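Below: a set of structures, written as structure tokens.
Quick note: the coordinates plus some simple rules give every number you see, no bench work behind them. Being a predicted model, the structure only gives us computed values, none of them experimental. Cβ atoms are built from the backbone, for glycine too; each structure is taken alone.
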Structure I
Amino acid sequence: MAEQDQNPVFQLQRMYLKDLSLEQPNSPQILLEQQQPQVDIQLGMQAESIADGMFEVSVTATVTTKVGDRTLFLVEAKQAGIFEIRNLPAEQVQGILGVVCPQMIYPYLRAIVSDVCTRAGFPPILLAEVNFQAMFEAQQQAQAANGGQTVN
């Protein structure tokens, strides 16, 4: 039994919508505008330990659409998951938290953002695919550069 306790563990315990917000501050007047809106999409990712071997990972999308300088609508959604990760080296855990977990969460976030936009009466916003591996590597390099370390 003790040998079994040392086996690597990675599993999703729960996936959930943590936060969702839709704002249409200039409705209904702005809905009469005929101009093409500008769309700005910001993504964020966060991971934190919530118990021994248990982590919450969340991916946030903030979609702001404007006509001129007035906001047409703003959607902010945060999809999260609780993951159990045990008996792995720390550098592997960081990679799993920064790449694998967000890749599992992101499709749900994409669907939510698209659905909310459609239900609000707008064309769906389709979030592009994200290379979380490249994001993670860039973040690691930036942290190393800020710490005065060199990255090979």
Structure II
Amino acid sequence: MSDLSKRRLKLWIRLLGVTRGAENHLRDYLRREHGTTLPRFDVMAALWRRREGVTMSDLSRMLLVSNGNATAVVDRLEADGLARREAEDGDRRRIRVRLTADGFSKFEALAAGHEAAVDNLFAGLDERDLDMMREMLARAGRVHETS
């Protein structure tokens, strides 16, 4: 293994550590401050972005989770009055899910808190740091896309 290869491996381990640490912090924040979970937040965010609603299959693909996981979260959101399912074009086999008005309001409050928590996580980085990191990650992503 070359020195550069070892350094890349160490970078990968560092990226995983930062990502897991940030995710754990956000999970804890959402649980403590809002009594919710990160998967629930992610589903609400996807539905917020797609106001016209999405099929359950599309939701699963968007979130990179199984249909069963997405269904379980949507079941709880629906029970809480934050989302609703509707048959698409009268076809009961194709279900579209969307946020309710209460769901939109709840998500917007969650999103504001989530943004503040993320801002706090990366408060040690200035504008230049953020631009540099975004560029480096974009380059790393382009390398991955071509291989």
>> Can you rank I, II by distance in nm of label points 7 Å out along Cα→Cβ at positions 16 and 48 and just name the one with the largest value?
In response: II
> Given that Cα extents along the principal axes in Å, derived from a single structure, equals 60, 36, 23, which label among I, II identifies that structure?
Replying inline: II
> Quick one: mean count of other Cβ atoms within 10 Å over residues 88-95 came out at 12.9 when computed from one of I, II, so which one is it?
Replying inline: I
> Out of I, II, which one gives 23 for relative contact order in percent (Cα under 8 Å, 6 or more apart) as computed from the coordinates?
Replying inline: I
> FRET efficiency 1/(1 + (r/R0)^6) of positions 64 and 96 (r between Cβ atoms, R0 = 30 Å, to 0.05) computed as 0.45: which structure among I, II?
Replying inline: I
> Among the shown structures I, II, from which was the value -24500 of helix-only ellipticity at 222 nm (-39500 (n - 2.57) for each DSSP H run of 4 or more, over all residues; to 500) calculated?
Replying inline: II
>> When distance in nm of label points 7 Å out along Cα→Cβ at positions 56 and 72 is compared over structures I, II, which one is greatest?
In response: I
